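Colleague: Some structures are shown below for you to check.
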Structure I
Amino acid sequence: MQIAVLMNEQEQTSTFGESGKLVVFEYLGDHWDSIREIDYDITETEGMNDMREQLRALGEAITPCRNLVAAKLNGLAYTTYEVMGFQLWEIAGKPDLFLNQIREQEIERMETETNVAAIPLPTPEALPETGSYFLDLEKAKMHYTSKQVLYPFLKAGNFKNLKLQCSHVPPWFERELQNMGYQYKAERTEDRQYVVIIEPN
């Protein structure tokens, strides 16, 4: 297993808003070893498209690694690497404090995904009002990602509005919903959840 960690000069995890290095660690049976280091110097003063392309190139450079750790992931980094299929982790500290923990969680996740194959993909339920649908996104995400659940429904279209209940608004909504011909509005509830309404433009 390989895990890439964004690090600063103090060998601590850093954020995508500061310079540093991306170090790829590989588990060698009884210990971790750094097998690759890539200098990182992408600042938020650069244009959005340039930053996205550099982030994508960075992700491609550490293939086949698909685990990425940073102290904090901004929206652009999160969306770019989620689309590329990375498992993303926000953890502060030195790698030797968390690499084994991530490895154990990844093994458990992969075993769970193997068993999930037989679980039907959740779909929005029709409400009494014609063309209106509802989905508890948090329950749906117990076994699938928000994209796996929502993409088939959104691509099919033919609905007036879709109401979602969720703990946070998925980062990919900001860019991809508009490209798909939808708009959305989100309201925070008293219990710190969100109600999101998606409608065609």
Structure II
Amino acid sequence: MQVHEKQKGHILISTDLNSELERLEEDLKPYRIVKFVEESFKIEHAKAVLSEAYISESQTKYIILAALEFTDIAQNSLLKLLEEPPRNIEFIIISPTKSNLLPTIRSRLPILKVNASHVKVEVALNLARIDYGQAFSFLKENMRVKKNDAKDLVEALFYKATVVDRLILTPVQLDNFDKAYRLLDLNARPQSVLAMLIMSFARDK
């Protein structure tokens, strides 16, 4: 039996910061959210994040860092905090590009790419509890899905798992999400790509 832990935050790559902030506020209710939204995220903002993070919390608090750019010195000052966050503190970083973030930052949190131009796809599956029967039903429902729709499904599954269900994905599962995007771009059969992805979560009842 697979054991899934709860996700401890993630990096969100999106060109529409405001849209993602609104979506997170809705999805993360009723948890407390503290936002740091800047054009350029600098050392003074990082210090404010550090102060906020060390205010003790009895329930989960999300600290969201959203900016068009992040200075290296600000990122470096947050490395230890992101690696060992205080109890009940979870971080979400929103950036328009992955290249804005240092490799050391990117290595500490899983990355979710969002295409803000498409309509959000709703996925009812709970990947923490999915069994083989549910997996086969999902694949049957989507057996004729087209390439672009399959991309939306992959993105929605990742968002549901990491943001809504707050799972910590295994290295294999994370790699499968990354591989799914690349395979779809190379015109692999969408059904095969979705099967690879879903079956990495499925288990016996």
Structure III
Amino acid sequence: MKRWTSYNLLFFIKRKKLLKSGKASLYVKISVNKQHTEFVLNCSVNPNLWNGETSAAKGNSQEAKLVNEFLNSVKFKFQSIINKMITGGVEVTAENLKNKYLGIEPKVETILSTFLDHNKKVRVLEGIDYAPETCLRYETCYRHIKKFIKYKFKRDDLELSNINHQFIGDLEFFIKSKIGCSHNTTMKYLKNFKKITRIAMNYPAASSGVS
């Protein structure tokens, strides 16, 4: 997952594109790691009240106060979104922030959610396609990976895109050194894990199925 190092919100209006009421729509420009995106907000302001240097309405009029209160609420919402994305292991990008704010929620496949969904389906097929010990091994593997993500990344979950050779290598070392599993047992867990994530990453439409 890419680390974000800079984040900024800029509020502005377009004086040449006024509404029929004579007011100007408020826009927000999101910048993350030199990548930008912008969109119009559900708020408008008298252009004579807008201060482009401070990105806020000027004066103590009722309209100025309401506009600035709205802008503060937007800032707070974006910060809350960022906190949740970081905790959930979701990459913070300008586009992701925009989509989260607007309520556009494309399905993001994460490691633990994919694994958990798989394990639930395996349990349903216990005694049909899977032996009890196989179900138990998948569930144990899930718990090991959950501990690993918490230990290594300080996150509750991570996107599937975070899985690479280093991730697998670090996971192997963690299971052996922190969990105390033998080499053969560790390899069995890694085989289970790779099988599930490979299917989920290569065939998203089928990722909800049992592997």
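Throughout, read-outs are computed from the coordinates displayed, never taken from laboratory work. Predicted model, so just to flag it, every value in this text is computed and none were measured. Cβ atoms are built from the backbone, for glycine too; each structure is taken alone.
Colleague: Starting from the value -16000: which structure in I, II, III was helix-only ellipticity at 222 nm (-39500 (n - 2.57) for each DSSP H run of 4 or more, over all residues; to 500) calculated from?
Modeller: On the way: I: -8500; II: -12500; III: -16000.
Label of the originating structure: III.
Colleague: If Kirkwood radius over Cα pairs in Å comes out at 18.9 when worked out from the coordinates, which of I, II, III was used?
Modeller: On the way: I: 18.9; II: 17.9; III: 20.4.
Derived from I, not from the others.
Colleague: Computing distance in nm of label points 7 Å out along Cα→Cβ at positions 16 and 160 for each of I, II, III, which one ends up highest?
Modeller: Working: I: 3.8; II: 2.1; III: 4.5.
Of structures I, II, III, the maximum of distance in nm of label points 7 Å out along Cα→Cβ at positions 16 and 160 occurs in III.
Colleague: Please compute FRET efficiency 1/(1 + (r/R0)^6) of positions 24 and 152 (r between Cβ atoms, R0 = 35 Å, to 0.05) for structures I, II, III and give me the label with the greatest value. Please report the intermediate quantities before stating the final value.
Modeller: Working: I: 0.55; II: 1.00; III: 0.15.
Answer by largest value of FRET efficiency 1/(1 + (r/R0)^6) of positions 24 and 152 (r between Cβ atoms, R0 = 35 Å, to 0.05): II.
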